[in-house]
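What follows is calculated from the coordinates using simple rules that are stated; it is not laboratory data. Just so it is clear, the structure is predicted and the values come from calculations on it, not from any experiment. Cβ atoms are built from the backbone, for glycine too; each structure is taken alone.
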Structure I
Amino acid sequence: MTTAAHFVPISRPAAIPLREALPWVVFAGLLFLLALYFVGAEEGATSIVKGMYVHEFVHDGRHLLGFPCH
C-alpha cells in the first residue's frame, strides 16, 4: 500500500514596490489635506469660497470631528 504525499503550496502576498505605491499615497494625502481644510478651516478670514455654503455643508462633520465653529 503506497500513499502519495500531498503538498499544499503556501501562497504569499505579492510585494508592492514603493515606486508604484508612492504616487497613490501622495494623491490620497493631498485629498485628505484638502478635505481637512474644508472641514476644519473653511470659514472667516481663511475662506476660499465666498459665502457660508461650504461651512453649512460640512457643519455637522465639523462638530463630529471636534472642530469648533461658533
Structure II
Amino acid sequence: MMVKLSPLDQAAFCSFNKEIIFPVPGGWGKHGSTFIDLKKVKQDLLQHALTAAWKNVAAPKLASKFFK
C-alpha cells in the first residue's frame, strides 16, 4: 500500500526496516509517498504509520478532535 507521510515521519518509519516500509521511487518518494509491504508489516507499526499519514492530510480542526 502507499501512504503520504511527512519527510520526517517517512525517515523515522523507514528506519525500522527498509524492506517493509520504503519511499516510493523518484520524486513522489522525496515528498513523503511511502510504500508499506502489507505481507510483512506488523499490525502495530501499520497502525502508527496510518495514523501519522492521516494526521498529515486531515484538516487541522478535525485532527485536533482526536489528537491533542
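Computing relative contact order in percent (Cα under 8 Å, 6 or more apart) for each of I, II, which one ends up highest?
Across I, II, relative contact order in percent (Cα under 8 Å, 6 or more apart) peaks for II.
Computing FRET efficiency 1/(1 + (r/R0)^6) of positions 14 and 46 (r between Cβ atoms, R0 = 25 Å, to 0.05) gives 0.95 for which of I, II?
II
Match the computed value 52, 16, 8 of semi-axes √(5λ) of the Cα gyration tensor in Å to one of the structures I, II, and report its label.
Details: I: 52, 16, 8; II: 21, 14, 9.
Checking each candidate, the match is I.
Comparing distance in nm of label points 7 Å out along Cα→Cβ at positions 38 and 54 across I, II, which structure shows the greatest value?
Numbers: I: 0.8; II: 1.7.
Biggest value here belongs to II.
Taking 4.6 as the value of distance in nm of label points 7 Å out along Cα→Cβ at positions 6 and 22 derived from one of the structures shown (I, II), identify that structure.
Computed on structure I.
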